[in-house]
Structure P
Amino acid sequence: MDVLRTPDERFNNLPDYPFPPNYVDVETRNIPALRMHYVDAGPKDGPVVVLLHGQPTWSFMYRKVIRALSNAGMRVIAPDNIGYGRSDKLTDATAYTFRRHIDWMAGLVDGLDLRDATLVVQDWGGPIGLSVLAREPDRFARVVATNTILHTCDPALAGKLTWPHHGVDEDRVMLQETLLDYVAFYQRAPDINPSMFLDAVAGPLDAEVLAAYDAPFPDRSYKAGLRQMIALIPLTRNDPGAAIGRETMAALQQWERPFLTAYSDGDPPTRGWDKVFQEHIPGARNQAHTTIAGAGHFIAEQKGAELAAVISEFVGATD
């Protein structure tokens, strides 16, 4: 199986991203050990905050949050999913599965022996990170969910989400047409670049910022994981990813440690999931849930300082 590593020079002089690289080897079934990159900023003895990104971003998205939290005395760990950022990239798209992404991220958490961590999840960082939490709940002290979902296709989600994504009766589904368009585009387009989506949703962004989002992917051979993650979105209850989502939600329904939602006011694809989490997770009760105004899906890019302030206040209030 071919594994690619983006040349180091692609990451030279990125704007507001001065962090030296760190690596840990992670494993999953039937795949050789891979090298996962992570940022490790702030005092080593500070409260640990783990920032998990989604698609099509990497830890660069959190640069403003990393700086603010580390300056506030926290140890910030911001990994790149396998296939993203400075992490290794498999060239076989079918090698990427939902469960393998969970295994890889659990490998980082275990490899660094993270404890009493605050888990911050956005986009696919939610399904992956919350599933790691469900597997190893004692490693985490609290959660901040921001613009993320949990793939379950549960019929009980009917009427609760701005973008419908749920089962109907025994053998039908209700899905937002735009979601299907997005899935189809990622499979059919000759090439894809993260900058196009970042600029469309969070822009206009400076040219050097857009180039930084594209930096991990010198050519199409590096983009198998970037493309495949969209194909992993469960669209029916029969999808193995939906089964993982239901298992994770069942674990979260027993989670009594603090759980905070901090969604933006301009992200229809995830709108409604904040209320679902608030209703079903015991640790979300009586928390100071908030909505961050003036941002779309990529909240850390558009409102990084505001998101960092929410995280910092939450950690302080629940320590």
Structure Q
Amino acid sequence: MFRFTFLLFMSLAFRGVNAQQTVNKIAFGSCGLQLGEQFIWNNIVAENPDLWIWLGDNIYGDTEDMDVLRRKYQQLGDNQNYQYLKENVPVVAIWDDHDYGVNDGGKEYPMRKESQQVFLEFFEEPSSSPRWSQEGIYTSYDFGSGDSSVKVVLLDGRYHRDEKGTDGDVLGEEQWKWLENEFRNSTAKVILVGTGYQFVSDKHPFETWGHFPSERGRMLNLIQETEVKGVIFLSGDRHFAELSKLERSDLSYPIFDFTSSGLTHANNIMIERNPHKVARYLKRNFGTVEFDWESSSVILKAHKLSGKVAFSQTIQFEELGW
């Protein structure tokens, strides 16, 4: 346990993240084409977040050639506005399909091991990190302490995932065991679970945990069985911002899923059924999660390209099982 804690601390310290600090704001987003101006990063920095979370499609790689993949990552890395983000905000990341290497891809992608290495190189993963040796890029981070504590859990929904429509596996057994341990041992007030594609919205034809109903049910059962509190899902992929809320009699508290997608391009004509929808914004956006520790609440905000708030939702900790 000591060695793992030490490695985690070193991993965070390498990125400029202080695991002991109280986090007041986290920003996140997805779907960033590596070409173009990308001035949205300046408005993200202006929000003064303590952390930036990439939720996938961090670039559009779509290749089995790792040299091509590296060049596309480098295009992002060379962007002056993205460099400005990195200079001012610690960055952590997971992938989705396009940066993984293939659209809608899963474990059938033949270059998944090699792609994992390229991902870790670009995001400057410390050499001591377990992510270099494990199968998949899942990881977690803990911030603050006591009543001001946050856990960030980042899932890999690609490396072990079966094909869409099979109702097969999503995370793989090792990742499921790891996640159960993360939930059982957590004392965080809020647990942000990052996943590349939506968890709650399940009626549309695009990628969603709803295409794997057994795995979606397994996740909900795990939350119930471990009695973990404070879980909020963060997701990307869809090229719009959306807040969904799942309420069922067999759940001890509602499950929120906050989607932010479309840093550089968005789908502004999307019309689809989501019976769990609380709010939606159909243009370029990024998301923030703010913590009001004094009032025991968390505020979810979708921001327009300009940085102005498109929609906002305040959730009291008691609504998250506390």
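Taken together, the values in this text are just the output of simple stated rules run on the coordinates, not laboratory data. All figures in this text were calculated on a predicted structure; none of them were measured in a lab. Cβ atoms are built from the backbone, for glycine too; each structure is taken alone.
Comparing P, Q, where is mean count of other Cβ atoms within 10 Å over residues 86-93 highest?
Answer by largest value of mean count of other Cβ atoms within 10 Å over residues 86-93: P.
Going by distance in nm of label points 7 Å out along Cα→Cβ at positions 118 and 158, which of structures P, Q comes out largest?
Structure P gives the largest value of distance in nm of label points 7 Å out along Cα→Cβ at positions 118 and 158 among P, Q.
Out of P, Q, which one gives -7500 for helix-only ellipticity at 222 nm (-39500 (n - 2.57) for each DSSP H run of 4 or more, over all residues; to 500) as computed from the coordinates?
Q
Computing relative contact order in percent (Cα under 8 Å, 6 or more apart) for each of P, Q, which one ends up highest?
Top value of relative contact order in percent (Cα under 8 Å, 6 or more apart) goes to structure P.
For distance in nm of label points 7 Å out along Cα→Cβ at positions 70 and 206, which structure out of P, Q has the highest calculated value?
Q
Starting from the value 0.5: which structure in P, Q was distance in nm of label points 7 Å out along Cα→Cβ at positions 54 and 270 calculated from?
The correct label is P.
Given that mean count of other Cβ atoms within 10 Å over residues 78-85, derived from a single structure, equals 15.4, which label among P, Q identifies that structure?
Clearly, the read-out refers to Q.
Have a look at P, Q and say which one yields 2.8 for distance in nm of label points 7 Å out along Cα→Cβ at positions 22 and 46, as calculated.
Going label by label, the one that fits is Q.
Once volume of the Cα convex hull per residue in Å³, for residues 94-189 alone is calculated for all of P, Q, which comes out largest?
Largest one: structure P.
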